[in-house]
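Below, each structure is written out as structure tokens.
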Structure P
């Protein structure tokens, strides 16, 4: 969570119009089970049992019934930040709402909204699925609007009578992706109708926006392989990769607008797998193929390239299923679909077969209970893990998700035979990690990547700065992400508040496009936060000294130390001084001079000025290093 933001001015044509927030009907009680849950898990292709928290809607249903159910979920979830309820709202192919009677509903915590068509145009919503500021006595902000998603549908924005709230509002921060959406009409990534309207981060991929996208107070945002009509405003770090209509490169912000980092094509990408219904009504999971040098949406000229897997090839798991049961089904060669809920695991879930798909619905959460690794992936290629949250347990785990086994030569030398396939990389999409928040959590490392040719697409690793079980000696965690494999690509990497180096990169030929970081708020003293006797603090990203080739672009690190004493980091980024390691468009920020102390001395390797209370909310930048 970002504590403080400078709000940029919107143009006169986008000024807020007086209006009143709408609230829909619906009780806080859990809604009824899905309409099509009749058969045993993964045995009935047209009516699988996806559990009580998956609601499947059909265009033949009365709109009043749909409205009541989605409003009931919103009433329970909009303020349920640390709760255990999880929901998936799935829309079968067809059209919902109309110009005269649109379907508009709010999307709260742990709620996935998704179309069940093979393409975004197969499900059309006349209305909106929106996220707004949360208001308290201190104001209205979107800084904590985490853990929700919308994907695979078309929104004809229809919001009559909404006043200021007219348009598709998606005022979110981390872990709230938009994927495979086609929005026809104005989209805003901030809620400018109530102030101060601060928002902090976000992720868009494989999406098309016909109208204007209002970025507004979003301090950073990453958009990949999409099409935008136009993009307005920016605060500190806006990054585009393979985006048609993206603004021209302009970093740091100045007369050219900005601050924009614009990459023409995405070097390596793998879109997220998704559940859909085919023409016969059977449920399947589509797994998009990897792409290189790509630009624009994957579905512009027809269906997305990839493979389709019948749901009957999946084990459809419930939170009541044991890890032993899950492992037995994986060992039989089945893929894994995790229905919404919290899974308490007494042993590691082991993914051992090449090409296995592990897909979560409703941001399903996995918690190790005995200090074990929550999930491990063997030395096999082409695995896909998507739509999951890993919550650390109260007994410290060495790693929460381990991709590939550790190897003495990790990060050294050429590709290791059998570990990977550059044409079929392992993909992680919308995978989130949490240390503390709902309860005390501990884990030395959240994500460890030992395999080569892995794509990390929208990763948020968060050591909690608020919630339950939060404190320097309570939710302990050294590092968010450790990369030992070669040819690992990260597109959208958010890592925050870990107690040592936030990201450690040991592999060769690594690439990061968009990086967002906050250093820990709570080191009790400088002495407690030293990486060496003569070296203050830890960097946000450390590329190990032996690495010869690495590239990073659009990378920010922010500081705010709240214990009332000066605490400093010598550098935000520390990398080898070698021609093959290059960084582009870097910045640091000091967040809150009213209560914060200390700061960051330099941007990278002693280069770049300091960001402290002397220059709060002012980006300190380095355009190219070296």
Structure Q
């Protein structure tokens, strides 16, 4: 059987060659332009490949029109100006998406769709996530050259004599994908999951049965697509699968992770979307359910999408220099530019955070105790020679004293459904702001390390006085809630609180707007869309799901098998149920008060009531679990 083609690198393939490839692979029957809106949603339409073959040049140069109502561009694509164009991006890889359930009778192969990444254009402006990241990349490189020319010390310190020695600046990024998989209709046993997690019974253990098969098939497919998977393994969450006598998986509920090689930021974001689709397709066709939600199961580990950032200088003599690595890895943690970039991420994180986490699900993951970052803090290590990994911090420094080229930053707050294009764009903008400070300050690496390591109450040249930004301790175990908030700042707890930071920290917002990367209209559109999803999800999903949970909490004891303790416990449960969901003539339930606050657009009150609801639901889950254990 003929080997299927899985990827076309348009940077290396002419339009003539593209046409020949499609003519030779007749099972590729459709084309889809994939534009990513501000909400992280990707378009997927089916266009017969014959339309592309009629005139490849014209198809790739002419934008496909769509209605603004089909994409999330609030207050940009308005009712009276809704035309949005999808312009093919020819400077990246294009993947072929095969429908494994639709076999072409002529070739005997799965029907394929050529997915072409596209820029969203409105009023001749790039308004989609892809276009914003492209502008951020361009602004970062151009601005760095200007910094090197004005402040040559920033590159002299890493062994580069002159900006004229630089051939190119290479940005490298990558993400990791964590996800949960289970057999359909299986319900989570929270106690089993919690115990298994605390004992680390699943972490990096051997996979079995259909889970193993799906994981291996996913890696094989990713290799064919040129995404270069590096590792796949079990994560900390999950319980052991049940296997029947004939080797079939009867019951599965496991957390898995896949990682792959670095690439330029645009391609890295494209790769993440492709990996999600491959994983979902392969696991689903094998009868398993996959979720990329940040916190699909309360009380156990959520799923992260850790995002890595690096910058290298390609010199004209063919050598590479890691911009963030010091000249001597045994005498410094970072270069001057590296310290600046790291401080830029931390100093400006209040305006990055709304982009990173803008969903209720995302905030459910960001709680102490589950290896998810809560505090704006970093860790460098205990000594220059010995790298350490502090998994409790927001930004990790990945370094190996023997491998300076691999030094990079890891942002641990994104989840699998964060808009990676916007997260990367915001982070590179923030890093640029910090590098500018480091260059202008004239400080050497030791002085910059001192600035980053300043204690709370100490004046900083760039960092805020009443905050601490570096800590080598486990910040969840070493400090209590009050101490963490005092040292690292009070973290937002809801989508509303997070979006308020875009108003509260307007001076920090300027770093995102540098080079016209994030415009006022883009920021306002993103904020509006995030708040709109927040209130709709709260009203139509969270409340609906909580009602189903509460209705499932029924009285289990009777006169024959009860003790007074059972009655006391049930009364506590009943009281909470009553307060949350039961209206009376004299009082309104918590559900009703949330809905009324949404109708009144009193979002501050909605936010407060959401936290109250979350507290009650956590309490009643534990109460009912304890109550059931005492029933025989």
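Given a computed value of 5.4 for distance in nm of label points 7 Å out along Cα→Cβ at positions 522 and 578, which structure among P, Q does it belong to?
That value comes from structure Q.
Taking -1000 as the value of helix-only ellipticity at 222 nm (-39500 (n - 2.57) for each DSSP H run of 4 or more, over all residues; to 500) derived from one of the structures shown (P, Q), identify that structure. Considering all the candidates, the number was obtained from P. Set P, Q, criterion distance in nm of label points 7 Å out along Cα→Cβ at positions 114 and 426: the highest-scoring structure is Q. Looking at distance in nm of label points 7 Å out along Cα→Cβ at positions 58 and 514, point out which structure of P, Q has the largest value. Largest value of distance in nm of label points 7 Å out along Cα→Cβ at positions 58 and 514: Q.
Taking FRET efficiency 1/(1 + (r/R0)^6) of positions 290 and 434 (r between Cβ atoms, R0 = 30 Å, to 0.05) as the criterion, the highest value among P, Q goes to P.
Suppose relative contact order in percent (Cα under 8 Å, 6 or more apart) works out to 13; of P, Q, which structure was it derived from?
So the calculation was done on Q.
Out of P, Q, which one gives 25.0 for mean projected area of the Cα convex hull in nm² as computed from the coordinates? Matching structure: P. When mean count of other Cβ atoms within 10 Å over residues 98-105 is calculated for each of P, Q, the greatest value falls to P.
A short reminder: the numbers here are calculations on the coordinates, not readings from a lab. The structure presented is a predicted model; accordingly, all values stated were derived computationally and were not measured. Cβ atoms are built from the backbone, for glycine too; each structure is taken alone.
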